[in-house]
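Visitor: Following this line, the structures themselves.
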Structure P
Amino acid sequence: MKLTQVKPGQKGQVLDVTSGHQAKQKLYDIGITPGVEFEMVACHPFKGPIVVNLGNSRIAVGRHLADTVSVRLD
């Protein structure tokens, strides 16, 4: 399942990031790494950003990047 398919309020864990090296590094730098737990906050319409909670941080990720993140729901 991709991060873009998760509904607000659902929780899960990042399994893998399948983007290119620079995009993967950007996601890793903001805390989206394999094994990290998250909670979906919002999935804005019309190709807007995805907003997730990672621990005590709230992170917004562009939809294109979020579509490269594979996740598993709790």
Structure Q
Amino acid sequence: MFFSNLGKNIKMFSQGQLLFAVIFVIGFVTLMVFSYRKDSKNHNLHYRGSIKIFFAFILVIGILFLIKFFTQSS
């Protein structure tokens, strides 16, 4: 539904707005990659073991989803 109208709504932006959006996204992604590479040495030092916390967070969200799924009566 949503994606079928996506091509029709592209005319609501001017060519200048689309050009600005493309340039902004390219510049933003470039700066984010540069910043990540610059700080990658600090990531290993300060965030060791954070992957365990990430997986625990995903597990808790999954458990909450399962509780909601199995207790919902519809």
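Read-outs throughout are calculated quantities, based only on the coordinates presented, and are distinct from any laboratory measurement. What you see is a predicted model; the values in this text were computed from it and never measured. Cβ atoms are built from the backbone, for glycine too; each structure is taken alone.
Visitor: From P, Q, which structure was Kirkwood radius over Cα pairs in Å = 11.8 calculated on?
Guide: That value comes from structure P.
Visitor: Using FRET efficiency 1/(1 + (r/R0)^6) of positions 14 and 46 (r between Cβ atoms, R0 = 41 Å, to 0.05), single out the structure from P, Q with the greatest value.
Guide: P
Visitor: Another one. A value of -26000 was derived for helix-only ellipticity at 222 nm (-39500 (n - 2.57) for each DSSP H run of 4 or more, over all residues; to 500); which structure in P, Q was it taken from?
Guide: Q
Visitor: Here is a follow-up. Can you spot which of P, Q the value 1.6 was calculated from, given it is distance in nm of label points 7 Å out along Cα→Cβ at positions 38 and 62?
Guide: The structure behind it is P.
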